[in-house]
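Listed below are the structures to be examined.
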Structure P
Amino acid sequence: MAAAEPDSKPFFSLESYHVSEELGFILADPLQELPPYYQPWMDIALRVPELVHSHELRFHVNKMPQLSSQFLQKHRELRLAHLALSMMTMGYMWQEGENNTVKMLPHNLAVPFWEVSQRLGLPPILTHADAVLANWRKKDPEGPFDMENLEVLVSLPGGDSTRGFFLVTLLVEMAAVPALRNIPTVINGVRCGDAETVARALEVISQSLQDMTDKLKLMQVYVEPSVFYGIMRIYLSGWKDNPCMPKGLVYEGVQDEPMEYSGGSAAQSSLLHCFDELLGVKHEAKSGAFLTRMRNYMPPAHKLLTQDISLQPSLKRFVQQQASERLNQAFQHCVTKLLALRSYHINVVSRFITVPAARARQLRNQNQELEGEMISRAPTALEERGTGGSGIMIFLKTVRDQTKGTLLPETSQ
């Protein structure tokens with residue numbers, strides 16, 4: 001029997017996708033503590049930066065007790081466990097930099113990490129859903145959702161810049177909430193043929209995309225490029241498409257063959273995937289394949305939302321069929337704001353990766369390690385790549401250009 005047309009469904013809503021009206025994809029009220037049985041995990045996870053700095057993290061993990069994950073019951077417990085185990089894993093892997101990686105994650109970390117990952121439908125590596133969406137608390141519970149009142153729960157080496165990187169990314173997610181709330185309005189408006197409602201919702205989405213770009217600009221305030229490039233970046237990188245670990249990583253006690261997982265990447269945020277599907281942005285084969293693979297690093301309900309948006313009637317076709325100047329303008333505005341966000345992201349990557357990479361090469365060629373010691377110690381394998389494993393500038397520019405291709409053809413004035 002043929003599947004029903006998507007627009008025959010009564011109403012598209014975000015309820016079944018674990019998306020909150022107030023927080024979007026952000027996990028509401030993340031737990032700060034696990035049940036007492038899991039204290040050995042939290043004791044180490046909360047000390048990852050200092051234990052990496054003193055080269056003692058591997059020692060502490062190796063003598064950590066083997067704990068069963070069966071006493072983790074609630075979703076938020078599993079998310080905090082995944083965050084703690086993933087931060088420990090990244091610190092364990094990269095404690096000695098790119099030249100002294102380990103081939104195997106010990107069973108007392110690997111087995112529970114794998115079990116928790118299976119239950120959440122997430123991979124056993126640090127993801128955007130861990131480091132950003134589930135890694136925050138308000139200092140004053142009644143206070144605002146801003147940099148002064150937010151703190152991370154678990155961190156990695158890099159001090160204030162690491163905190164800044166995770167929290168600014170969280171604020172970008174928060175700025176997107178009005179846009180997310182209006183996606184169902186657009187979809188249902190298209191189904192009903194209501195051009196006015198669709199135009200109004202697209203105007204809200206445009207403003208939200210502008211607000212996301214404005215929040216992203218805080219990276220310049222809260223993150224030091226030399227710290228991001230020289231210290232933080234390696235702890236966000238994974239064991240797929242990484243020359244430091246060409247075969248991947250063996251999860252001891254899980255399976256004997258090494259497994260490959262990509263490191264954290266902005267492409268793991270469901271936001272831009274949702275906007276691309278809504279606006280009809282078509283990605284070319286290589287960048288599209290990478291983006292599709294990144295969906296496996298999202299919570300399953302969020303991944304499903306991006307897929308289900310893609311099954312809806314075409315918004316762009318609807319806009320082209322309506323004789324509505326307001327709707328035309330609202331659609332163009334949306335694509336233009338998405339384009340501006342992607343262009344600014346390229347600017348950020350240039351500032352935090354391309355420029356420091358060139359400086360690091362220059363210092364190594366001159367054997368200088370004075371002011372640039374931090375930069376020149378950065379992993380050479382990551383110089384032209386994102387932490388997700390992509391050739392970063394080519395990828396970002398291709399994705400931006402595909403977004404540009406979504407603009408409506410210029411109509412005669």
Structure Q
Amino acid sequence: MDFLARATSIVGNTMVLMRRIGSPGTQAVGASPAIPEARKQGIMTLKMPAAHGWAPGHLPTPAPGLKVNAFATGLEHPRWIEVLPNGDVLVAEARQIPTPPKSLLDRAAQATMRRARALGDSPNRITLLRDGGQSGEATQRETFLAGQSQPFGMALVGDTFYVGNTDGIVAFPYSEGATRLEGEGRKLVTFKPGGHWTRSLIVSPDGRRIYAGVGSLSNIGDDGMEAEEGRAAIWELDLVSGSSRIYASGLRNPVGLAWEPATRVLWTVVNERDGLGDETPPDYLTSVEEGGFYGWPYCYWNRIVDDRVPQDPAMVARAITPDYALGGHTASLGLCWVPPGTLPGFPGGMAIGQHGSWNRSKLSGYRLIFVPFANGRPSGPPRDILTGFLSPDEKLAYGRPVGVVVGPDGRSLLLADDVGDVIWRVTGA
């Protein structure tokens with residue numbers, strides 16, 4: 001496998017150099033992005049930095065006026081964070097599990113992902129972190145819930161704790177201050193596992209519903225649309241009746257979910273399709289309409305048809321253009337609303353953890369950014385909060401950002417880093 005990874009790197013680097021010729025010089029970002037014409041890749045660009053981690057004393061670079069410290073270290077592939085009302089911080093630790101490869105490209109991709117520590121055995125647990133002295137560092141660590149199926153999203157409603165496993169939503173009884181949950185839990189909704197496996201969760205403002213992001217199995221419906229049934233969608237679970245349904249669809253891989261508080265509109269970040277170029281199409285941040293269809297796999301952005309896919313003109317005509325482009329293959333995963341005053345110099349807006357993807361000749365993402373909002377909408381260009389996760393030559397990843405939340409004190413952000421195995425804490429300097 002190491003030999004295959006090295007061979008893949010050599011071939012991949014050659015392809016990358018070829019594809020940098022004529023690649024766009026600017027990112028497709030904002031409400032009206034300049035999206036280059038599609039350039040079909042055939043053999044996909046496969047570029048991934050090797051996972052390196054952080055040497056002692058080496059930290060991400062905060063924006064001016066901010067500082068960063070490690071809230072917790074020594075975790076195993078931390079992906080998502082939930083802060084409970086009592087201040088406990090929960091971290092879902094999980095990893096993509098390999099499936100039998102179908103082609104040489106699959107084998108090469110798996111070898112590369114192992115090198116990046118993105119593929120392998122999954123910890124399948126949720127860890128509780130508690131900062132007993134309000135020092136900005138976790139002083140207590142407990143295994144809150146073990147034996148799950150690639151847990152990701154978490155939510156607490158009253159005395160019930162919900163977990164978004166890759167195969168469905170499970171509910172457990174919870175009492176305030178508990179450091180461990182026991183039992184099997186109640187399965188409330190079943191999802192198809194695998195593929196884009198993360199299942200983020202968010203509770204509606206009135207506490208009556210839970211929304212879940214469910215990604216596609218494949219890039220562009222490669223195994224047929226029957227295999228994609230129930231996927232590439234945001235689901236709604238009614239906690240009173242127990243019924244569930246697809247709330248919005250055509251979203252290739254919707255991960256982070258957040259409410260804009262003034263309008264109470266749901267927003268998500270979506271990872272778009274591969275194989276069409278460095279900036280084509282861009283990943284995006286968008287509001288989510290009930291019953292809305294956002295184009296996947298038939299088209300992207302402003303109903304630009306993907307002619308690799310058997311077409312459905314009626315579905316293309318229905319497609320909603322997203323609100324805000326985040327650049328191609330940034331793998332924007334984490335999302336949370338940041339109230340004004342949380343960080344000095346930052347108004348209200350959305351914080352977005354950009355994990356960074358592999359389908360580019362020049363890497364992008366690998367940072368925590370902020371998109372300002374005004375009147376319920378994005379209102380300006382993105383700003384960096386944390387950078388420095390990627391080596392200047394793009395060969396090493398010191399870390400890769402994923403989930404982001406407002407800290408228990410309301411004056412900090414917590415960021416999960418699944419390569420550094422760290423939870424970072426960002427505050428005013």
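Laboratory data are not the source of any read-out in this text; all were calculated from the coordinates shown. Nothing here was measured: the structure is a model prediction, and the numbers come from that model. Cβ atoms are built from the backbone, for glycine too; each structure is taken alone.
Assorted remarks:
- If semi-axes √(5λ) of the Cα gyration tensor in Å is computed and equals 37, 25, 19, the structure in P, Q: P
- Winner on distance in nm of label points 7 Å out along Cα→Cβ at positions 189 and 293 once structures P, Q are ranked, highest first: P
- Highest-scoring label, criterion being FRET efficiency 1/(1 + (r/R0)^6) of positions 149 and 333 (r between Cβ atoms, R0 = 35 Å, to 0.05), among P, Q: Q
- Given -15000 for helix-only ellipticity at 222 nm (-39500 (n - 2.57) for each DSSP H run of 4 or more, over all residues; to 500), calculated: source structure among P, Q: P
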